[in-house]
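Visitor: Below you'll find a set of structures to go through.
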Structure I
């Protein structure tokens, strides 16, 4: 009994594994570069629009995004010959040709939608999940890499430029099966109402470029955000 009690005491007094101190330093610099914690916490969502080119088919797509923290996204994709709507709300997701025809997304598509929603969030996620952030060393371009879990088997890696402290690349992964990884480059950073946002994205599947997106309009905290994010609301396209 005495031995058992001693072992329990040793186990309970074992020091917790300390987080790499570089995580807090990089996170602080990123938050400052994007406008500071106060400015980022004032952001509840946004509306963005722009043009996207699907590289394999060279198809132009008009894109509308409505995003609300945490993890809510409505994506409208207007192709030359059809339309697609995607809505993500936490761990749920729906797809269809309009908001009136939405069906639950299948498991693999839902995972991809959840990862896209996470990557379109602000860097405030690094602070909000600070106890879960992992240091993943540096990439081949010398950028610090911080990993944030999204859910079991889902993660996002932020690649941080040490000269600007901008997130210039993200990698998103799903454990599967099958396991898959997607990534995106960010460029053309602009300050909107005191908060930094990238206006250009290049997306990849593996090492293959899948699309190039150029934002043309952006608004923080639009008044109609909740209406635009609702499932089954009237489609205006």
Structure II
């Protein structure tokens, strides 16, 4: 079944001129991603570009000892798997689903000709790649300079902004893995946000309650990344040529 642009929630695909979306739509494959499912292993060439439609995808940087930490995330505002499209031979990071949900994907080999042909698509994907790079750089500085409480509230705010629902499945064990923190520390940090009214909790699930309360607990990096993402969204709304 060909995707209908009126039903699309991914902001890149929704911002394409109608005739260009219609040309691309027959090549878009709907997929359902499970939490934790790896879509691009580290060290391999990305085979598909994913346009999230409910799923949230995380970029992890692996270390030689097998540990890994999240360095970026993409939801309905962007696309994952762009490094191969931009010329990379392999991915230094692995990409997996942080929150389960739907996505539309297309093979890199099939998207490449449209990327070259369409100035609008090229502009939108380049903008998305730039926004992700800004996020990765900001989070790198954040990890070195800011305390874990502010960092955790920033990460949870980024996740909540991209989640398609107010309640998602996400264990504290997985939070610790994403953040590179110890599980007991995450439990304490999460409880502080519960007391602040920012989130609620039932076993294995996160309830996103008050965005403003989460933002008040976040470090300055959330505001910087939200501003960069907001600028990108403004360009998507206006169309990029």
Structure III
């Protein structure tokens, strides 16, 4: 996270030092930063308590997810930048951003990305970097990766007891691709794109889930996992 902060700072300094020449540089520096939230508040692990959409008090312990195959698009010209080897594990504790580095200059007005890992990469776990199986995101009983991981404790609405909640969502059917409009990016100038990841959306639309009424609060597959996958395809990660 410290390294990413330095990258963002460098982008800001670079922006302020740009001259007013009419010539547009062929390349531009670009970064993406993520803000994780729950119930409209910044997500803090292990110490803060939040209200889930169904009302239960919830203390998050772990929250990680994969963002992959990032693309920036200029819908007016058809120019598209595809990040190579694009797999990023977003982790509130260690990494909240993606440094795209120098990319071809354009007035990009759309961003496309996927939540999870595509089928080709998901078929093997002998990989490095953010796909290293030691990242806690590889299944230890099956091949492939967990796409979204949320763990914590909530106060059960009926028993008032603290109860563990474990969501490990993966499998190819839950690999979701999202395209969203962006604004303010000018060709040749450093750009920072901010995305907000809302934990609430895992439980909301189109499938409203009340955690105290779930048949199991450990979800690692099956229909419930697929319903959560449908939810995070809708409003989980969005432009701030």
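Visitor: Between I, II, III, which one scores greatest on FRET efficiency 1/(1 + (r/R0)^6) of positions 185 and 217 (r between Cβ atoms, R0 = 25 Å, to 0.05)? Walk me through the numbers before you get to the answer.
Guide: Working: I: 0.75; II: 0.95; III: 0.05.
By FRET efficiency 1/(1 + (r/R0)^6) of positions 185 and 217 (r between Cβ atoms, R0 = 25 Å, to 0.05), the leading structure of I, II, III is II.
Visitor: I, II, III: which one has Cα Rg over 2.2 N^0.38 Å, as calculated, at 0.99?
Guide: Details: I: 1.14; II: 0.99; III: 1.08.
Comparing all candidates, it corresponds to II.
Visitor: From which structure (I, II, III) was helix-only ellipticity at 222 nm (-39500 (n - 2.57) for each DSSP H run of 4 or more, over all residues; to 500) calculated, if the value obtained is -3500?
Guide: Values: I: -6500; II: -14500; III: -3500.
Of the structures listed, the value fits III.
Visitor: Thinking of I, II, III, which structure, once Cα Rg over 2.2 N^0.38 Å, for residues 81-136 alone is computed, gives back 1.41? Spell out each step's value before the answer.
Guide: Values: I: 1.41; II: 1.21; III: 1.31.
Corresponding structure: I.
Visitor: Between I, II, III, which one scores greatest on FRET efficiency 1/(1 + (r/R0)^6) of positions 25 and 145 (r between Cβ atoms, R0 = 35 Å, to 0.05)? Walk me through the numbers before you get to the answer.
Guide: Values: I: 1.00; II: 0.20; III: 0.40.
For this comparison of FRET efficiency 1/(1 + (r/R0)^6) of positions 25 and 145 (r between Cβ atoms, R0 = 35 Å, to 0.05), the top structure is I.
Quick note: the coordinates plus some simple rules give every number you see, no bench work behind them. Since this is a predicted model, take the numbers as computed values, not measurements. Cβ atoms are built from the backbone, for glycine too; each structure is taken alone.
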